[in-house]
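Down below are the structures I want you to see.
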Structure 1
Amino acid sequence: MKKSSPTSPGRRQAEFIEWRSMLTRVAPHKPLIGGRHRSVGRNSAGRITVRHKGGGAKRLWREIDFHYNKKDIPGRVESIEYDPNRSGFIALVLYRDGERRYVLAPQGLARGREVITSEQAPVEIGNRLPLGKIPVGAVVYNVELERGRGGVLVRSAGTGAAVLAQEGGYTHLQLPSKEVRMVRSENWASIGAISNPELMFMTIGKAGRARHMGIRPTVRGTAMNPVDHPHGGGEGRSLVGRRRGPATPWGKPARGVKTRKRKKKSNRFILSRRQK
């Protein structure tokens, strides 16, 4: 982490990630970038469905390969790059057949390293193979839930899932939330943990930097009037003051309330619930 000279309150409080030592200083690979419309919290009718999103600096979209369907073809890492659309870093891989693709970069992956997607791949950082062939105790990322659909689990900065057991055609994974879940052993996963684990220690520092990131202001419910929020009103600074506990602006229970459906089909694959 890096702290700047305290020339202003925003600079005094901000903490940055020292990226120069981690990233390759190259321009993005043009055939794999392009524009993309960002919904920024609005649905197809233009109504806000997720608050506190909007604005921000323009971003170029990087096409990331989550499927890793170039099997048994080794590739060499050409660069480790920053991606404004996700929390972890990405790697540009040049495969032996001449094609280049962006993939998620794990911790410890360096420029010049070789990676491969194969059922016989060695258990090394960046390689991808079926869960059933990964030994117990290994850490994986970009895990498939359905074979051929691409990785959907464990894709954000610093995260990794631990392989706990192999049993009856299923692999038991402990996810970053500490939930233990069964995943089909025929599904694929990559070895390692996602890069940029220091992101959790970053301090934005000032409101303007948050706006550049596309984060709009958040107003506390207790600072509103009763007509605007269930937490509003009261003389001076008051607590929530509701018998049924904290609520959303629309009166729904909030903070620690379980939202998962009781009869969801995938419940049978969860061996241990995540911690609150």
Structure 2
Amino acid sequence: MDQLTRPETLLLDFGGVVVTTAGRTSWSREMAAELHAALTAAGCHDLTAEHIEADLKAGSTADSHWKNAMSRPSAPREMTHRRFWTEFVAADWPDSALAWVTAHAQPLCHRLGQLKQDRTTRPGIDALLDTCDEHGIKVGIVSNALAGSVHREYMSAHSLDKRVAVQVYSDEVAVRKPNPELIRIAARALATDPAACWYVGDNYDRDVLCGRRAGVGAAILMEARGTYDRPYVVQAEPDRVVGDPHELRRLLISTVSCADR
């Protein structure tokens, strides 16, 4: 196997790489209850909490299918907060309720992101970031997100925001992986070229394909829940597969050691 090129920059996906995620089964009930209370307070009395919950589940399922489909175009755009609520969840709601979610689309997406998943920092991330510091390797986050504000909130709460030089989230820049522009934005922000970057993600159809399209120096696949549950086969393979941040750190140290001899 060919030796990898020493990276100037390490770009990491958020979910599956920096954190592990676990779905919360109560998310739809909790979100529906909060939304029902808010709509009622605003004078919208036409929807029950059960109706709202059913549409939340349907919208989430439709959004998942849309995300899978968006790995096929060469340069997909990201779902907007407004479109998610007005077209995927509330398209058939009464005008007053539709207008309310239109006006509150961004904070609603943020709250949805908080409720849908629990997140835990993957063991080995701190040591990986320490190694990058030691060797002068810049670190950035490049991630798809319906609400990148939730990821930023987590990064700040765990003092990880101070360890990375840039965070790029798809909803904030209006493009989503595998659109290579997401990686290119991060590379430009760090005054480097994609060819001098390693991109590490946990999916073939979004992450490995995005890295290939962007021309990164190495596309690294990190195994996580769902890595091998591919929606379909894409014509892109990683340069390396690692099991966790500890293994990524060992690969990085080995590559740097060989390059610095």
Structure 3
Amino acid sequence: MKYFKPTTPGRRQMSVVDYSSLSKTKPEKSLLAPHTSKAGRGAMGRITVRHKGGGHKRRYRIVDFKGDKFDIPAKIASIEYDPNRSAFIALAVYRDGEKRYMLAPKGVAVGASIFSSKNALPHDPGNRMPLKHLPIGTFVHNIELFPGRGGMLARSAGSYAEVIAQEGRFTNLKLPSTEVRRFFSECLATVGQLSNIEHGLENYGKAGRSRWKGIRPSVRGSAMNPVDHPHGGGEGRQPIGLKAPKTPWGKRAMGVKTRNRKSLSSKYIVSRRRK
């Protein structure tokens, strides 16, 4: 982490991730795409996610979540910052000349070799292989839910899942949420923990930095009028006057189970996450 001297009120609490170890190269032009901001609005043009909008212009980096280029070794050409995700990304150059972005694991440096194969070494970070070939205790990320669909789980900075059992057609993983879940053993996963583990320690320090990120201000419900929020009203600062907090639309906001009890994937959950 990088900390600043309190030269201004905004600098006093500010901390940022130290990017000095990243490559100083520009992004690979062939792997860039336009990225238009939707400002939290859905297909109908209405706000579906509040407190989003503005922010610095970004370009999307096309990241290979499938990692399906098998049995062709690649070398890491650069480790780069990606404005669209919390983890760093790595530019992999394959022996046949193709270039792909991948999520950068912790401990992988420029010049390192990676390999996607069932014969890959299960202890080298960045190697991608089926779950059935991984020994118990291995940390993995970018995990497929179904074979061939590409990685969907454990993709944010510092996250990983742990292989805890091999049972026939299934592999049991302990996910970042502490949930233990069964996966098809043919599903692919990348070895190692993801990079930028200090991301959660970052302190924006000032409101303006949140606006650069595209985060708009949020107002407390207790500071509103009764017509605007169930927590609103009262003379001065008052308790919310309810048994439990509610959303602006009157729904319970805490302690409510949101998972569908009839979900077909429930049979793959070995133990629920800790509350």
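If distance in nm of label points 7 Å out along Cα→Cβ at positions 102 and 214 is calculated from each of 1, 2, 3, which structure is the one that comes out at 3.5? Matching structure: 2.
Here the criterion is distance in nm of label points 7 Å out along Cα→Cβ at positions 6 and 54, and among 1, 2, 3 the highest value is seen for 2.
Values in this text are rule-based calculations from the coordinates and carry no lab data. The structure presented is a predicted model; accordingly, all values stated were derived computationally and were not measured. Cβ atoms are built from the backbone, for glycine too; each structure is taken alone.
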